[in-house]
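What follows are several structures.
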Structure I
Amino acid sequence: MKKVAAVIIALLLIGKAQAQITEPVALPSQVCRGYFFVPVTLEVREGESPADRTLWFLYDTGASTSYVDPDSLERVAGRRINSGVRASFGEVSVGDLQLTGLRARVRDLDHLSIALGREIDGILEFDAFEDVLLTLDYAVGEMRVVSGALPQPDNVTIFDANGPDTRPWLRIGFPGGEWRRLLIDSGAALSGVILRNIERYDTLAPPRATGAAVRFSEVERRSAARLRGNLMIGDHALEQPVIQSTPETELIGGEVMRHFSWTFDQRHERVQVLRNDPAVPITFEPMVTHGLVLVPEDDGMRVAAVIANSPAFDAGVEIGDFVTHFNGSEMRTRSCELGGEPPATLDLSLIRDGAPLELTLRLYPLVD
């Protein structure tokens, strides 16, 4: 069977023809800046440790294809596979689980590693777990699988997740009574609600440029504003969220998802949405950002634009500056931690015209 989840079911209880996962099983995982990562280990060869043969895949509900970085693949497999080829992994394991049939398209992911500040060996597509119920539990930072199916949608905790493709979509209520399906995208962990044409919404202040998002082939510039009204997931109000612009797919990301536990029934196109604490309102902090549009380059980030009236603008950052460090950490190895009070400053290590330069940005909200 080619799907990861199908193999999990088959091999959790070896020797039983119709093995079932009767109790939820936690998958080994790490959470970095709101992204879920799972380890995939190739068969360990003599003289090697499991770490020598392990790749860490980001699990992305917004991805319809799996990807693996060619350098990462060469490190664990010992041979080079060119970008564009679809690699077959044979027998691998996730923790104690033996898996077969995992395939991923080879593609350079260095730019995503630099943008995130953590090495990304691969991206695991949404339907890798189509034969089990998969839970992303943001409250405890855990991924779980179990056999079974979700009940019929009741639009209270169980919702239809069908949409224009095989990824999960959720019906969101907008001010004025409009309901529209948005993609549930765990791969947009640092975003809340991303919409097209945000100028048409009633916002507390006009949308303004705030930065950019790094995608596979381009850097997508973003504007943002705070919605005057609420958005709704069933009976749950997202209170005056900060909305961001996109010319592409509309979605809800990690800043919304972290308030819930999400269980996906991929075979029946359903999702269970359980709120972490119904007594705590779902609110959204002001958007504090540096005001830079950064493009990954080598092991750092090139400044492509500086947003006017932003911390970077105030500190004198210039277009063309090459950023090597945030707060003393190399761009590939920044902290995975999130939460707590927003930092008051950001120390940038730059190279300008071949000379090193240190600048301190005094951070403040670009969207209140």
Structure II
Amino acid sequence: MSDRGARRGDSKSPAGGHGDEAGGRRQVVKFSFYRVDPAWRQLPVADREAGKDALVAAVDAFSGRLQVRSYSVVGMRGDADVLLWQIGERLEDIQALATEVMRTPLAPHLSMPYSYLAMTRKSQYVSPDEAEARLHLHPADSKYFFVYPFVKTREWYQLSLEERQEMMSGHITVGRKYPSVKLNTTYSFGLDDQEFVVSFETDEPADFLDLVMELREAKSSLYTLRDTPIFTCVSLGLRETLDTLGAPGDPVSASQAVGLQFDSDAWQRVAEESDVADGAAKMVYFAGEQVALVRFGERLYAVANRCSHANASLADGTVADGALTCPSHGSTFDLATGEPSCGPANRPLMTYAVRSEDGGIWLAQRTPVPGRKSAS
């Protein structure tokens, strides 16, 4: 083996040298926050569009090597605009993508004010099955993403495992009260300046706020040294993410136009007929809200997607006998009326008018909006 090969380790290792844990190989995870120089907005429209296209193409070229999720931070913070969340098997792939980004026409206008490198690892505080599952991240399709680096005090590591387990068990119990918030914990010990990078996926920012507030009361929070900066991110395709940068002369995108011109009286096409199988549900967005589309026999139904008990996604539930059952706690809702027929939920879901036409599924508001005439 050459000296170069010896330094890198076995070239066949998909992780560039990092080892297996029993049951599977860990993943490498990178959070790259980019900021666009304001001078970029003074470029001609054609140059800006070419830069966006090149960046999208560069990231797409890595689709077979990395899982990359894009998020807009525009309007959320003043020091970052775009997040690329990268998950893969090799540090070299993370590095190669960064190099390709810096080769695009947009690169002279990009800086990276925040960058966090981490890996997955089994947690010692959860069950063996859950610990095994944490070796591989499975991003959800949630609309919002919250990220922050995290460092514990040195005193935390001097406690016995039993003391730490007791506090973490309480911490975990609080987290499970908010099933609409999905946690991803990654580890940075020795790889980067922080010890952990924690990220949360949710469609309900209010649930995340309440979760963090409640966790402040947990005893484990006494051993937090640093957990900032905190990033609030909006999930979008990379092209849509870049469009949120905005600049004089930019065309209004189709999604922006819908948001600007939406009429609660109008019907909106939200899915294709083939998207919803009999006895199944699918989550779609309508008027800025999540809606569960359900097909039961020849009938289509549309109800608010979030369970009125604990905000679980009803599109992940089961459909039977004209009812939809929540996957988290078993609440059952009548699809026609939205009324709960079995607890613990005790509040009805909003229902929507739904129809199929031209191979598509269309929604309209069923409940009149104050000051507006009702949908026909």
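Structures I, II were compared on FRET efficiency 1/(1 + (r/R0)^6) of positions 115 and 291 (r between Cβ atoms, R0 = 30 Å, to 0.05), and the highest value belongs to I.
One of I, II was used to compute helix-only ellipticity at 222 nm (-39500 (n - 2.57) for each DSSP H run of 4 or more, over all residues; to 500), and the answer was -2000. Which one was it?
I
Between structures I, II, the greatest calculated value of mean count of other Cβ atoms within 10 Å over residues 123-130 is seen in I.
Taking FRET efficiency 1/(1 + (r/R0)^6) of positions 155 and 219 (r between Cβ atoms, R0 = 35 Å, to 0.05) for each of I, II, which is largest?
II
The maximum of Cα Rg over 2.2 N^0.38 Å over structures I, II, that is, the highest value, falls on II.
Just so you know, all these numbers are worked out from the coordinates, no wet-lab data involved. Note that the structure is a prediction, hence the values are computed from the model and not measured. Cβ atoms are built from the backbone, for glycine too; each structure is taken alone.
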